[in-house]
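Here, each number is a calculation from the coordinates, and none is a lab measurement. Computed from a predicted structure; not experimentally measured. Cβ atoms are built from the backbone, for glycine too; each structure is taken alone.
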Structure P
Amino acid sequence: MGWERAESIFPWMVTVRRAIHRHPELAYQEARTAQLIMTELDRLGISYRYDGVGSGVIGRLDGGSGPTVAVRADMDALPIHEATGLPFASEIPGIMHACGHDAHTAMVLGAAALLRREPPPGQVLFVFQPAEEQDNGAQVVLASGALDGADAIFGGHVGHQYCIGQIMVEAGAITAQTDSFVIRVKGRGGHGARPHEATDAIVVASLLITAIQTLISRETNPFHPSVITVGKIAGGSAANVIAEDVLLEGTLRTTSPEGRRRIVNGLERMCKATAELHGARIDIDFQFGCPPVINSPRETELARAAARKVVGAGGLTAMDYPSMGGEDFSFYLERIPGCYVRFGARRPEQPEISLHHAEFTVDEEVLKVGAAFFEQVVRDAVRELA
């Protein structure tokens, strides 16, 4: 397979990945990770820009006056206590790379090592981004101006949905819009034995939770995947006290602008109606997150062609339906045409473990696949966009 050309740098990528895995850092705290990346870029003779902790490391390979193509990795970890039992498991209690960002960083460094051997006739940017898990690290990189003038950008994510030797490439929307909301229910407290003297905020909140699910089942086009989840409820103080206040926090995932508007309007309508029906006060606040990742057609075809060269036609796979997860790579795609792919990261005989799980890890063969893919798609893009 085409990924075998990364065999010579595989031990080095493994060493890099494991060093990052041992010392994970949360969003905007990626100081040690950034220093490791800069050390490796120095060894490769690749210049870079770094504006300090909380910013990205942007490497640049100068091959001439041709197109500028960027590849992106993310650096941050998650607040999860690792349970993999790996000999190189996290040494930081309560923090681990449960989303594979350590692998992404090693892949892009690997691509840099492969590309520097014979630089393509253009500019290549290696983007090591902070704070993907907070949905806004990409905006920090964009605001820095480091990607101004880029003609195309490519990124990817490891996962267990696919196996080693598979690369998923799909045009159009592949992730959801990620929004969150906070609902505050205000009733009137009282004694549990005298409910007629109170307005029970817990009862009101419970009815609202049930009602808003109909926004998906009865008001959303079934061809537009959407999800509402109320993930947190806080209210009440004692068994015999009717609660005066309840706090609800939730997430909204949508895949179409029209569907998103309908659900947001529906949430506001139901909060107002439920409050009036039960004599309570209900306030809702939204925090609008990253938009869906929408791969552009030309760059998707470039990614497909590169994937075929790396894993063969049998290893190129498609996505049956968009992921309801979020990914701030979408902010890049609002300004730069590009494509986001997924790399299979487990053996067929291995159990499938989801991202953000305490036992999540990758088969390190995926490092070769990712490095070879990023090298190939950069070379193809520079040639096609010239």
Structure Q
Amino acid sequence: MPDISSPLTLPCGVDLPNRLAKSAMSEQLGDVLTNAPTDRLTRLYERWSAGGSGLLVTGNVMVDRSALGEPRNVVVDDERDMEALRAWAEASTRNGTQAWVQLNHPGRQTPRLLSRRPVAPSAVPIAGMKPAFATPRALTDGEIYAIIERFARAADIVVRAGFTGVQIHGAHGYLVSQFLSPLTNRRQDAWGGDPERRRRFLVELVRAIRDEIGAQIPLGVKLNSADFQRGGFSEDESMAVVETLEAEGVDLLEISGGTYERAAMVGDLAEQRQSTREREAYFLEYARKVRERTRMPLMLTGGLRSAAAMNAVLDEGAVDVIGIGRPMAVEPELPAALMSGALAASGDRPQRIGIKRADALCDLYWHTQQLWRLGDGLEPDPARSPRAALMSWAVVTTQDGARRLLKR
């Protein structure tokens, strides 16, 4: 039976050298004014490429400079940064590692600081976050087609730059996820009104990107198991999307869950259940259900920390690839150490300050700042205070916002 060291051949014919993948984390290492890749980003991925992962998936790369999720997102909407993209791709693939760019559009999850009038399938604001996020404007039919073209153009550019594949971010409440959810997609046209029409946007993205990159380049999708909100994107609808994606020839489906309003992807939901903590994997039950309905390769991200648990999940056949996120910020060589037996498990733990509403953000910011250290050529600092990380993030965010406002 496969273990974490086993290779995997994807439907397109490409081989992953092992079953461990660095899943996407938003590095926030693009240039704050131009949103170009930077030397810090290249340095970070060079370190990860040497760390043993069979696959590296980048943090969300946006396809429109007017639609950012965070100030320092990398944007690919034309070829102006091709040289920097080539350097990033070369560093990421230097050790025979597969390196895929995660393409994304934030939709309504665009902070007011970055856009006063974001777009979305429907004009539905983010619940409880009105001070930080403006109410979006509903996209026109023509604008939807234009966004699909942006995704396809970006995919073509990054593959020509040297990245070996592409992943569509269809989870966590971003634009694709907004189209899939009946809470955020209230349209009654060709793009909404029933589950089949709500998933049309994702299907059109898959087809447009495949037309650009061809059948031999890996194409993945990151999908929510559910939104974990009453009346939202459900497991049943997610299962139907999975079957559609398999029929469209997707090479790897990454399973996640949650939105900004309900952040299951960082464990806010999963940590409430003792059985999930003991099992480590947040979305394993859903993965088992998916496996009964598809043979498409599956990647499970969220909570897995020990080689024993990872091998057990692979051994039962529920999934094919194990995604590792935040531990890679403090243990960049973790995959190699797990495969060699030098480590039995990651030592990374959530960073908390004891304020429930702030703990998830604190953990996120603390790990992001570890990525910045790696990008600067430094070693991670596991002893860094989570409170200090939270305060310094506020300072950096304010500075970035001021610089972008001056640019306007």
(message) If distance in nm of label points 7 Å out along Cα→Cβ at positions 102 and 118 computes to 3.4, which of P, Q did it come from?
(response) P
(message) To test your reading of the models, identify which of P, Q gives 3.4 for distance in nm of label points 7 Å out along Cα→Cβ at positions 22 and 326 when calculated.
(response) P
(request) Rank structures P, Q by mean projected area of the Cα convex hull in nm², for residues 238-285 alone and report only the one at the top, that is, the highest. (result) P
(message) Looking just at volume of the Cα convex hull per residue in Å³, which of the labels P, Q belongs to the structure with the highest value?
(response) P
(request) Using the calculated result 2.9 for distance in nm of label points 7 Å out along Cα→Cβ at positions 158 and 366, pick out the matching structure from P, Q. (result) Q
(message) As an exercise: distance in nm of label points 7 Å out along Cα→Cβ at positions 62 and 334, calculated from one structure in P, Q, equals 3.2. Which structure is it?
(response) P
(message) On relative contact order in percent (Cα under 8 Å, 6 or more apart), which of the structures labelled P, Q is highest?
(response) P
